[in-house]
Structure I
Amino acid sequence: MSRDEMDIRIFAGSSSVSFAEKMCSYLGTEMGKAETIVFTEGNIFVKIQEQVRDKDVYIVQTIGPSPNDDFMELLFWIDAFKRSSAGSVTAIIPYFSYAKGDKKDEPRVSIRARVCADCLEVCGVDRIITMDLHSPQIQGFFKKPVDHLYGMPILCEYIKEKEIENPVVVSPDTGFAKNARKYANALNCPVAICDKIRKSHDERAEILEIIGSVEGKNAIIVDDFTITLGTLSEAAKALKKHGAKKIYACVSHALLKEDGLKRLDNSDIEELITTDTVENPVAFAHPKVKVVTVTTLFAKAVKIIHNRQSLSQLFETLDSSLSS
């Protein structure tokens, strides 16, 4: 029996049940049987409810809405699979929140992404699949393979379907400028960059100026994630002052809560385009939010990896569909 015909065992942590179900639906397989219990004092208990001996298993758990609980639960899952003699354990982390902590940029702070990488490997993870890391260089923190997927082609497909006239892609800061240029190339339009300053850790940003022409254009602000919509709303305000017409925002991961959604209501942003890497039903139900699924992307990646093939074919397919 070829690996393509073999059973792919996908399990879901509590933060990614819907995501894993959609992956299983695409792959034509049933989700693995397991349960998570959170005791009254906050302790997390996980249990696999089927045999996994010698099987290659995939555990889907985004590190997003409750990052500390989400991460601890993922460690417990990896440990449970290893202690159940699984052949290999691949952690599918659609959004890896602690990727923001990629460096020691001030005295006496932790490099949080490195700590997380060490913990995952000590527990026995064999592979990581994730998407649009805030700092792609943290792949180097791992000794195990890290497959870094990109949401941009899928997001750009949706943006192209909108047929936005006279568009300009806008990076909310200089740090995302390289990625913004990739969006601009895919959409065949110019790029502008906001000069942003953040004076503290309160998640509030100030836009000092805009580099590039946006007057009379329809702007598409692109970023990897948003929590409070602070940066995006301030960028939209600055773009309006510089003569932009309609303003859209596009992010890979949306962790918006009530305060962020209120800011979206009161902002100059016409539509916030995002993916479903974080299960956020309140935000996804908002009339200004458009959700584009990336579950098929992850499902295809799992199938390719499971069959011991190269993921480069996945990127080639996405690139060709975007350019057509």
Structure II
Amino acid sequence: MKFENSKITQIKGDASFRKFYRKKTTNASSIIVYAKKDKKKNLLNYDSINKILIKKKISAPKLISESYSNNFIEVEDFGKQTVFDFIKKKNVNKTKIYNKILSILIKLQKIKLRKIKSFKNKFYKVPNYSRRILFEEANLFLKWYIPRVVTKSKRFKIKKELKKILLNLIKKIELPNETFVHRDFHVSNLMIMKNKILIIDTQDAVYGNVAYDLASLIDDVRLKTSMHLKEMIYQKYLSLNKKNINKIKFKNDFEILSVLRNLKIIGIFTRLAQRDNKKKYLKLIPYAWRLIENRIDKNDIFIELKRKLDNSFTKKIRIKK
């Protein structure tokens, strides 16, 4: 990449195959998103989803220029401060910031637009979050984490039994896939600029369950929060959402999706360490386990899962980084 009269600096990346650069000129700053692998998702789909959000008056990075053949796009720069950075500061009013986030989440969930033209002048259609995809994601726990912590002689049996339990859990999800879902809606993917919250990392958006993004926000593996704060955010969401939600079905789906998501995350973080040599995410696995425990310990729907996890993964294994 060469840009005349510009200063290009690589900036901190994430768990994906993308690379990010800040381009600075005398008068402006922008972000270069580079992706050779999963190029369509990380460049074309990313901008298409951003276009949908912008059309619905939600702040997402606008496209400045594209060089798809050279594996990059240039987008608006939302600065350096994530909500995660902001919320970790002392004397921050967490209630106020989460109320703002929840207002944005509800706005996101009102989106009904499913198709938009990409910068390649072809229609991009937001996919559905099928039960098959939900299982494939949770299956990352079986595929990557189990071989790391379980002896070879026990792996097949544990995988087989857990697969059956997970499939049964997915069948118990009750609400339909009709809501716009960011899919990675947590404080590290929300930016703060001029007292406004802006959304990044949108490329995996789908139409799925109304409880999914709230589960991502509340049971966020990157940010340790108390059960009191988690419950406060949950109740505030219900009070802000004026749609007629069946609270029993919503709670059921919220807890199942939270557990499935954190099993997936354990699998992904293990894969990142083993396949991609990105080992920094391993330190988050013990808290992912705790988030799972928080949800399965007091809900009868998880009796089988709890028994199998307790029999297969000791406390010593769960705190291993």
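Ranked on mean count of other Cβ atoms within 10 Å over residues 186-193, which label among I, II comes first with the largest value? List each step's numbers first, then the result.
Details: I: 17.9; II: 21.0.
If we compare mean count of other Cβ atoms within 10 Å over residues 186-193 over I, II, the biggest value is for II.
Each of structures I, II was scored by relative contact order in percent (Cα under 8 Å, 6 or more apart); the highest score is held by II.
Given a value of 23.8 for mean count of other Cβ atoms within 10 Å over residues 42-49, point me to the structure among I, II it was derived from. Among I, II, the structure yielding 23.8 for mean count of other Cβ atoms within 10 Å over residues 42-49 is II. Output the label of whichever structure in I, II has the greatest value of distance in nm of label points 7 Å out along Cα→Cβ at positions 74 and 146. Once distance in nm of label points 7 Å out along Cα→Cβ at positions 74 and 146 is tallied for I, II, the winner is II.
Set I, II, criterion distance in nm of label points 7 Å out along Cα→Cβ at positions 194 and 234: the highest-scoring structure is II.
Kindly point out which one of I, II the value -10500 was derived from, the read-out being helix-only ellipticity at 222 nm (-39500 (n - 2.57) for each DSSP H run of 4 or more, over all residues; to 500). The read-out was computed on structure I.
For distance in nm of label points 7 Å out along Cα→Cβ at positions 114 and 274, the highest value in the series I, II is held by structure II.
For which of the structures I, II does the calculation of semi-axes √(5λ) of the Cα gyration tensor in Å, for residues 162-209 alone return 31, 12, 9? Show your work: numbers first, answer last.
Working: I: 25, 11, 9; II: 31, 12, 9.
So the calculation was done on II.
For FRET efficiency 1/(1 + (r/R0)^6) of positions 66 and 138 (r between Cβ atoms, R0 = 35 Å, to 0.05), the highest value in the series I, II is held by structure I.
All of the numbers you see were taken from the coordinates with simple rules; none came from a lab. Every value quoted in this text rests on a predicted model; they were computed, and no experiment measured them. Cβ atoms are built from the backbone, for glycine too; each structure is taken alone.
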